[in-house]
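Below you'll find the structures, each written out as structure tokens.
Values in this text are rule-based calculations from the coordinates and carry no lab data. Remember, it's a predicted structure, so these values are computed and weren't measured experimentally. Cβ atoms are built from the backbone, for glycine too; each structure is taken alone.
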Structure 1
């Protein structure tokens, strides 16, 4: 691992100044070294799962190599390219890095992007929208290479700039959907004058464009006036036929749920849905969490309570410290808190090493749920999952999977099977570059069997990759497969 990281930062140090990002303010290397030190301390002292996937020695070596790579004054985007892979070493998708708003504002005039919106379907990259100045019949066509690099090789490079849970690669490709691919390509390679795109049946060259021109081109393609359509509900329940029902929870966030027009009370929605399922003697239930990125803690447990038996969900929930001070010896120290004194006393036990572990039956506790619902579903369950299934949504997938409840359909979840580091996120603003780092402070270690390799998400029993035609039509490919599976099992 150390050799790989050393090689990576040797490459980064060589390439760090090769990119032309545009005319951005230059920062002194000494100030960037001070920001780097605060970043290291923040991850080391506050991030409870920092060394779950990457050893402490490897992380320290990577930071040393990064410091050596910052050997002269540079702008924030050059600095970002060096430190973003350090943040990604956490292998925890809740650990985020964001450029300051002032730099994002600069990018409106300084950044030039590839004028294509793209989507990965499995390992293949397709043109989703053409936002260039050329009228080309390329939507839906597969991209073989961009500037001589194969799409998966590009993902290896630009995907190093952001974290995913464990070693899950599907989520990297999912996160690079639409304009994100062009944006991260710019973060890594800087401004280019043009892109040479090799498609399966042709070779095209496209001039780069500013984001405002890309948006203008996309808007101009909409020749028909859009009729106002109601915002899609994040809670759905419908009967497919007299023996099959579809229940979708697209979000666990209480704030988002309250914005629903029809179902804006989560507890009532679940109670009514499962009561109806029992009343109609539904034999097959399709549970769709494929678009659920998580949300408010506890909502995954409530859903699980209608499907599975009570058991201890977590081995432990741990915080590295209650609060910590970051100090590079020159700038004003920064204090970051995991939680308040009262909360640490009420809901956690302080351990000998100074860490805190959640109490078994206080607050959310460690159990899958507390109250048994009046009705339980005991029929055939089909769980739709994908790379967006993450955080709390991946946790219910983990619970169902480890307890052998349901057939899983779709793609590997974006959230780790053995747990994650999330909960409270604390923002560290580096004082000189103003780059913001979101550091999660609670490590959730799930009580699951070892049927899945460490560092992976739930791997479905039925692997389904949507076709481009299904994507274009807005068809739920996982649902289609589930219905065909049910029909075949009758």
Structure 2
């Protein structure tokens, strides 16, 4: 048994609240550690330390901030196997998936290394007689990140890399289910040269979250999680005067047209639906199959499912690991159990033959689903792929656009004109054309539409820089005694 505590002012600080949570090994179902839950005073301490560190960090020149990001990039790259091992240990994902998570997070640190260029403003000389106007971007202050269990290394990197590079100080509240990665990252930031107090980690539950949302010294909050909580985070944070970006849930559809390469589509569906045990907001959870190819596509997916090796994440032969908890596993299994009663067809039941002793489910495939069924309407967040049969492109597009979520979508087709029309027509924030999981590279930004996003700005990339800074416009005139006079009229540019 091990113990995880907070990271405040550049060191580990033992929790004094007396409240803890269990950290499970999802592959065995056994408790392997405990994590201290912060009380109000501990959250306040982390915020106070971050506030005290802010003036010096904000005044640190851009070249030095970039240098620290470059050092951090090298440290994460050098320790990627160690970080991945922590992800497998506490989240349960297989090693290849964990290494992929670290790699995608690392891209965001690489983007932040360009902060001297990213923080450039604009300048207009002689905007009026003897007057120059320019704009600059400045950090917000102390900002907070609240991150989910499914990507305990990558999502914090989405947030803190840009936030720190822009000159803010940061308080991270990671998921209490897999907290070790955040502590390892904190150690690496210290090794990279980040001053003490600039990055802090507090663990906990709703007590910690609510304090971050109502504390007057927190200027902004970034969140990734479920839609109900994202809505709560956004409404509470903005009510308290904070800038908030809150990414919510998803129900990502893939539309497969009759001209598509069905083998390629089937491979993509199995990969996108069952990778990371379906516990990712960009997983494909619904395939819209045009009637003329639906039987063939379902058969191809069904044939591939038995080849997916389910087992402990640290087993090199495993392709899909367990779910995060027994409670979540049972919730996901409940959707499969109830599908037939709603009129759907359970083609493959992932409850059958699942490994015992941990939080395992095998891949499930449900056919003939329709809107109104729970297996279609709800975000299941597990290894369940639902098939909806549609008559045409137009019918499939309508289902996507009518859905409450708008995170990611994909179309599989050989027709470039149809693909281009799809990207124009579809009301979703991230679109893949023959790409099942269209997560943007770090120099674009990640975020959906509709109930998948609360706030105006997406995560990381250019939107991330904009989110963690505010613009200031300076109008300047240097004294010239020859032109100085009293003028009570409204300032004129001509």
(message) One of 1, 2 was used to compute Kirkwood radius over Cα pairs in Å, for residues 214-277 alone, and the result was 14.6. Which label is that?
(response) 2
(message) So if we calculate FRET efficiency 1/(1 + (r/R0)^6) of positions 206 and 446 (r between Cβ atoms, R0 = 35 Å, to 0.05) for every structure here (1, 2), which label has the highest result?
(response) 2
(request) Work out Kirkwood radius over Cα pairs in Å, for residues 54-293 alone for each of structures 1, 2, then name the structure with the largest result. (result) 1
(message) As an exercise: distance in nm of label points 7 Å out along Cα→Cβ at positions 102 and 238, calculated from one structure in 1, 2, equals 5.0. Which structure is it?
(response) 1
(request) For distance in nm of label points 7 Å out along Cα→Cβ at positions 222 and 246, find whichever of 1, 2 sits highest and give me its label. (result) 1
